[in-house]
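Read through the structures below before going on.
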Structure P
Amino acid sequence: MSFLNAALRPVFDLLLAPFAGLPPIVSLVMVSLVAAVFMLFVFKRTSNQAALADVKRRIHAGLFEIRLFNDDLRAILRAQNEILRTNVTYLRHSLAPMLWILPPLVLVMAQLQFHYGYEGLRPGATALLTVDLEPESVSAGVRPRARLDLPPGLHADSGEVWIPAESQLAWRLLPESEGDFQIGVAVDGAEAVTKSVRVTDRAVRLSPVRVDRGFLSQLIYPAEPPLPPDSPIRAIHLAYPDREVSVLGYGMHWMIPFFVLSIAFAFALRGWMKVTI
């Protein structure tokens, strides 16, 4: 999974870089359009288009029958039963293409979350940095020895805080200037582990947490390479603010316009691409 993420990260960075300085909704429109074209193409190639067209005709016939015989209860019930059975058939024909569409769509959404889901840090505004340690690497009642390496442009606004119940270390970072930084964290003499920090107002890839090499961890948090397997550090968190995408003056989570626009584009383009959905 980490190999796949390493391949996808630069692709999304490159494709979204021209839009980084624009409002996020601008690039979301383009991403939704591409996603709609992809979904239509895969749906057309992996579904039985003739069977789907026949199913839709039968559903329309049932609706027309209800409207035509609206004073005949028996005919209405018969038509409703036929529509329900036909809808089950429609879902069965749609299952195979959805199995082809959903896995790549999940990977795409995981990448997009870290371009649109968070805002970069700002100079002069503090952010919490927390380091989760492997419980077995911490001796009971002994405070671990930790070192935080900060480049110029970042400094710690407070000393380290040790939370024994959580096996967690915490610092408060204060950015002094915009830029891309790498910080280092070393615990009990082990080799330092790095974490990216981005201080910017642009819509770029941000990594709120660097996690282990587990499949699920890498699926959910693909924005940064996994931690070394022999590190006493389990995860490094940086508290980036959540981002809301402005749509007609209303702030909302980026997934809402993404799904709405993708569905709208899919229905608008289905005739041009000759796809029955």
Structure Q
Amino acid sequence: MNKSKFEWLARSGYGARGIVFLLVAALAMFSSFGGSKADTKSALDVLLNQPLGQVWLALIGLGLLGFVAWRLAQSLANADNHDRSAKSYLIRASLFGSAFTYIGLAIYAFEAAIGAGSGGASGEQGLAAWVMSQPFGRYLAGAIGVGFIIGGVITALKGLTRRFERYLDLRQNRLLFLVCVYGLLARGAVFAIIGIFFCYAAFKVDPSQAGSMSEALSWIRQLPFGSILYFAVAIGLAAFGIYNLVEARYRRVHSPNLSAVRRELPTLSR
């Protein structure tokens, strides 16, 4: 696949994720009145109920598949040219986990688009139930929870340390810079809370304790000054959606190098 085609996949993926998080933020705002769930799958359900909803969901699903391809290029082929430090491998492991998350969301979008949605547990609780049914499932669930927490910390630090700037051509746009930082901090906080829920579910050996983005927001609302914090995080999720749209436009995208994969994973060349 040549560079222009791969860039199109990556940018469409960032655009699709940005739209999803803008919808999640809108649901979070309206949930204060209507009690609706504010998570990625609920956002896709809302989109399905709009005119040409099935078409939009199919397009979102295609965009998310492009995002998965980009995440795999970042993690396996080191498309962002990370060094060989432990920190860099941790970042790439987080990106690899993100690829699996968005594969699941893309499948959900396609299933909803063709009216083939599956019943039963879904999202974090469904994942927790499946993991805990495996050998050593309790410990695997705990490891996944720790992974969520690490991913949240990495996301927040990406904003605090301004590391995201090395991949963007913002041309000193201060407003966009502040929106990006705010969005990354909010997304990182929510991600870490989901990880804590997962660890607690593993500790209790109870998949129902695993929480989604909606449960994380509900927990925030119960804190002191919870209404203010909830509003700030909901706005932050909208900022994260805008951040993804900024990446869709300004992100530096490098084509994956298969020889880099062979260097990183020698067994693939045998």
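Read the figures in this text as sums done on the coordinates, not as results from a lab. Only a predicted model underlies this, so the values are computations on that prediction, with no experimental measurement involved. Cβ atoms are built from the backbone, for glycine too; each structure is taken alone.
For mean count of other Cβ atoms within 10 Å over residues 70-77, which of P, Q scores largest? It would help to have the intermediate numbers written out before the result.
Numbers: P: 11.1; Q: 22.2.
Sorting by mean count of other Cβ atoms within 10 Å over residues 70-77 in descending order puts Q first.
The value 17.1, 51 for Rg and Dmax of the Cα atoms in Å, for residues 62-109 alone was derived from one model only; which of P, Q is it? The partial results should precede the final answer.
On the way: P: 17.1, 51; Q: 11.3, 36.
Corresponding structure: P.
If Kirkwood radius over Cα pairs in Å computes to 19.2, which of P, Q did it come from?
Values: P: 22.3; Q: 19.2.
Source structure for this number: Q.
Using distance in nm of label points 7 Å out along Cα→Cβ at positions 78 and 222, single out the structure from P, Q with the greatest value.
Max of distance in nm of label points 7 Å out along Cα→Cβ at positions 78 and 222: P.
So if we calculate FRET efficiency 1/(1 + (r/R0)^6) of positions 6 and 214 (r between Cβ atoms, R0 = 41 Å, to 0.05) for every structure here (P, Q), which label has the highest result? Please report the intermediate quantities before stating the final value.
Working: P: 1.00; Q: 0.75.
Structure P gives the largest value of FRET efficiency 1/(1 + (r/R0)^6) of positions 6 and 214 (r between Cβ atoms, R0 = 41 Å, to 0.05) among P, Q.
So distance in nm of label points 7 Å out along Cα→Cβ at positions 30 and 126, computed for just one structure, reads 3.9; which one of P, Q is that? Please list the in-between numbers first.
On the way: P: 3.9; Q: 2.2.
The read-out was computed on structure P.
So if we calculate mean count of other Cβ atoms within 10 Å over residues 182-189 for every structure here (P, Q), which label has the highest result?
Details: P: 16.2; Q: 23.2.
Comparing P, Q by mean count of other Cβ atoms within 10 Å over residues 182-189, the maximum is at Q.
Starting from the value -25000: which structure in P, Q was helix-only ellipticity at 222 nm (-39500 (n - 2.57) for each DSSP H run of 4 or more, over all residues; to 500) calculated from? Walk me through the numbers on the way to the answer.
Numbers: P: -15500; Q: -25000.
The correct label is Q.
Work out which structure the value 47, 39, 26 belongs to, where Cα extents along the principal axes in Å, for residues 38-165 alone was derived from one of P, Q. Write down the numbers at each step before the final one.
Working: P: 80, 33, 29; Q: 47, 39, 26.
Structure of origin is Q.
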